[in-house]
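*Asks:* Below, each structure is written out as structure tokens.
Laboratory data are not the source of any read-out in this text; all were calculated from the coordinates shown. None of these values were measured; they are calculated from a predicted model. Cβ atoms are built from the backbone, for glycine too; each structure is taken alone.
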Structure P
Amino acid sequence: MSADGVNGTVVLVESVPESFADLMATEMTTARPGYSLFLSGGGTATECYRALAGRAGLPWDRVDVYLGDERCVPPDDPDSNHRMITEVLLDAVGPVYGDHPMYTGGEPAAAAVAYQRLVEDVGRPDLVHLGLGPDGHTASLFPGSSGEADATPSHLVVANTDPNGVNPHERLTLTFTGIARARRIVVTVAGASKHDALARLMAGEDLPAGRLTGSDLVWLVDADALGDLTPDAVA
């Protein structure tokens, strides 16, 4: 089986977190002040940011940190993506150029409108980091959800929920349009629990992550997630 059903390039790597950290370290060597980095949540993202925090000497004072999706929970809630990012990465690397939490309270729809204004001001994001859920979602674009179906060109951030009840909490998320604007998109996929979703994507099944598009879209995948599937490249 090939990677024909996935947009972008699927790269087999020995360690997804270490490969992500290597990629980011290279990116940041030429980062200008205000480099816009959109981060993710979940177990794989946590390990990626832990590895990145271990890279010394990177110019974090040039990096504007945003989120690609967030649960609508209080900032100190254990399920908050921003809390995880702060504890694992930001507290370790010191001051950044800017830190922009996606949700701090209030109605999700109003919070989405407020974050959309920030994203519009960014223009073209430098890099958006995403993951892959076992159900095929990416960001908080769940199968069958209103956010997944939103194709309005002007909508870059929306409020969304999982109609299947698999993923708890109301969410804020970049739309496919918002993601596609990025200069670079990196999807990290690690572990055997992601193999089924990846196989379905690569077979051409219509899952949310299969709708990702971008001018530079790369999937960093480990052997457990890939299984017997064939990548486009080996790092």
Structure Q
Amino acid sequence: MEIGIVGGTGPAGSGLALRLAAAGHHVVVGSRSQERAAEVVAQLHEKWPDLVDSVVAGDNSAAASGEIVVIATPWDAAWTTAKSVKHRLAGKVVLCMANALIRVGHEFQPLVPPRGSVAASVQAAVPTSYVVAALHHVPAKELGDLNHPVESDVLVCSDHAEAKTACMKLLTEVPGLRPLDAGDLTQAAPIEAFTAVLLQLNVRYKTRVAVKFTGIEGDPFA
């Protein structure tokens, strides 16, 4: 499958590109500047030469041509970036992984974006697409280290059942990730906001925490 990562030059987007490429997918890392995307992809190839043929660079329009498209921009650019490639996203599954956060002194605080969550704002920007919110709590540095599995549950929510299932199936291909159906897109607001708590724990305990839920056994699609 070809997967596009719009705004994919940051740690989370490029790390996800590596994981999906390692799972056998062809990944286009996009940016407003194709040159910037090429720089980041060259760095990935230098570190992980076995994936040279699986991860390529492009602008955001090229990334938006994927079968599944990930929005990995900073939160305040997600709406405008999605809207800028709206014509390429029509009818597609669009996975939004952005969190609206700000750091005030030593504290991380969640913000309330328009429509309550970044994912809902993206859905409003691309109304003919099927927006899914996921991957908010997965540490970016761990995503980018293929030498170790990423041990994390992934809360996935959407108003579109088939799109949600498609993203969950994709995430099961990444070793260590367990996607969990967290309901409709209204749940994106508390899911995104909880990331501030995880970042605060990282600062307090000088670590990189991930979310794991107990009491859920068996098939995550059941």
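*Asks:* Taking 18 as the value of relative contact order in percent (Cα under 8 Å, 6 or more apart) derived from one of the structures shown (P, Q), identify that structure.
*Replies:* Q
*Asks:* Who wins on mean count of other Cβ atoms within 10 Å over residues 102-109 among P, Q, i.e. which is largest?
*Replies:* P
*Asks:* Given a value of -11000 for helix-only ellipticity at 222 nm (-39500 (n - 2.57) for each DSSP H run of 4 or more, over all residues; to 500), point me to the structure among P, Q it was derived from.
*Replies:* The read-out was computed on structure Q.
*Asks:* From which structure (P, Q) was distance in nm of label points 7 Å out along Cα→Cβ at positions 38 and 86 calculated, if the value obtained is 2.2?
*Replies:* So the calculation was done on P.
*Asks:* Let me ask another. Given a computed value of 2.2 for distance in nm of label points 7 Å out along Cα→Cβ at positions 6 and 206, which structure among P, Q does it belong to?
*Replies:* P
*Asks:* For distance in nm of label points 7 Å out along Cα→Cβ at positions 62 and 134, which of the structures P, Q scores highest?
*Replies:* Largest calculated value belongs to P.
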